[in-house]
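Colleague: Each structure below appears as structure tokens.
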Structure I
Amino acid sequence: MSVPVLSAIVTFHGEGILAHTSLRSYALSRAVARREGVEVQLVLVLDRADPQTRAFVVGHPDLDGSETIVETQVGDLALARNAGVAASRADYICTLDGDDLISTGYFLMHLKEASRLDGRFILHPEMVLSFGMYSAYNWQVDQSGSYYDERALLTVNPWISAAFSTRELYETIPYAACYPRQTGFGYEDWYWNCETIARGVVHRLAWGSAYFYRRKWYGSLNEASHAMKTVIPRTSLFALGRARGEEQSRA
């Protein structure tokens, strides 16, 4: 088996039959990459997955045996993603959710953009199309562009959880567990975005890529977090901002 260029981590919990459609989308994007000579490792993380979800994933007709299936009982999306990182074999890693879809050139477009960048970066899909409970679309924010405002991260997460970066970055800055029902803290990807920016990482876009974000009628972790009025943990991003402000006021 050839060494993969990219490891795509997909987390599953209780998606049921939706996992079938999502895996079909991810496998199609993998097939497009393979036609260009790019091997993609699918890392399928089953975290406390219910029997139906597990059956749809393990028995999916598009799996060819090259995939890595990881079963965990951590009960937290952040830790499930970290488990996927540990099982990944490629130098580049991206994260995906078990009930969403991606454009066919998704993997190739992220790799193409990564080849043009220097330094520490995280890539996000250029466009997000929401479907399900409601329909919408938006272009995500490039940190180097004029629409980016660091202060906005106090109240909103500019990016969805789908992210692409190097193995080194994911290992150096892992996701932090939140357990929102027990702690009142949540939005592990929002918190991770803040922490990476605080450490000098730049969030850019993979131009031409699209992510299809399923807005579920029920069972959404985001909606549950809203209902519980959770907040992100204290982040060093704004501690740094406060320190810079104090320095400027003393100058």
Structure II
Amino acid sequence: MIRIGVTGAAGRMGRTVIETASDREDVTVVFAVDATDDETVAGKPIHEPDDIAALLATHEPDAIVDFSVPEATVGLADACAEAGVPLVTGTTGFEDDQVAALEDASGDVAVLKAANFARGIQALLATVRAATEALPGYDIELTETHHNAKQDAPSGTAKTLLEALADAREEDFAEVYGREGIDPREAGEVGVHVRRAGDVRGEHELMFAGNDEVLTLSHRAEDRGVFAAGALDAAIWIAGREPGFYTFGDVIEG
């Protein structure tokens, strides 16, 4: 059994990670961290973010699972690098310099960054690459939907899907976010549409249209437990791993 710390513990995903871990025999949560007024989350006492260095030294976790905010994750990565504790983060909305800071930390400790921990998304990414290569010249539209409290748009998963498209297409494309007024589609565009409503866990759909046919590829998460289980699998996989910058695809590939 591996021992993990959870940061961003009072958020939707952090709470779900703790709850999911309580039902598993291969992982246990040894501490939880969040900047919140709550004293406990899912039965775990909540510690202040400023306590992270002491918590790492005292509890000696095998890995940290983080679902917080970019600024906090960057500081956490530094602390993990200093303590030699691998980091798994599902935080999204990073700026380029913040990703660079995580990559710097990965020179000293294993860091795994993923926008989505659903295994189905990994299958979707592979399918998207194959479809893009098989359907050159087709128009492509991407739509993503999340709950009304999600802050970053488009989602990190949507950005990952766009990266998969870019890798598979031979020519560059322009991302167009929504349309208004007289705005006919131009060649080389990929439309990106963002919806925020209710408590939607996460939906992503890609439409390929051309040659009098339409192909739709989609993934929908029914429960946040899907992401939590994947994050815990990533923590188990990364424990004891050599320093480096990893993805959830690395976990799936073994």
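Colleague: Quick check: 2.8 is what I get for distance in nm of label points 7 Å out along Cα→Cβ at positions 62 and 230, calculated from one of I, II. Which structure matches?
Modeller: Traced to structure I.
Colleague: Shifting gears a bit: Compute distance in nm of label points 7 Å out along Cα→Cβ at positions 110 and 142 for each of I, II and report the one that scores greatest.
Modeller: If we compare distance in nm of label points 7 Å out along Cα→Cβ at positions 110 and 142 over I, II, the biggest value is for II.
Colleague: Tell me which of I, II gives 19.2, 63 when you compute Rg and Dmax of the Cα atoms in Å.
Modeller: Answer for the origin of the read-out: II.
Colleague: Let me ask you something else. Kindly point out which one of I, II the value 0.40 was derived from, the read-out being FRET efficiency 1/(1 + (r/R0)^6) of positions 46 and 198 (r between Cβ atoms, R0 = 30 Å, to 0.05).
Modeller: I
Colleague: Check the numbers for distance in nm of label points 7 Å out along Cα→Cβ at positions 38 and 206 across I, II and tell me which is largest.
Modeller: If we compare distance in nm of label points 7 Å out along Cα→Cβ at positions 38 and 206 over I, II, the biggest value is for II.
Colleague: Next up: With mean count of other Cβ atoms within 10 Å over residues 86-93 computed per structure, which member of I, II shows the largest figure?
Modeller: Across I, II, mean count of other Cβ atoms within 10 Å over residues 86-93 peaks for II.
Rule-based calculations on the coordinates, nothing more; no lab input. If you're wondering where the values come from, they're calculated on a predicted model, not measured in any experiment. Cβ atoms are built from the backbone, for glycine too; each structure is taken alone.
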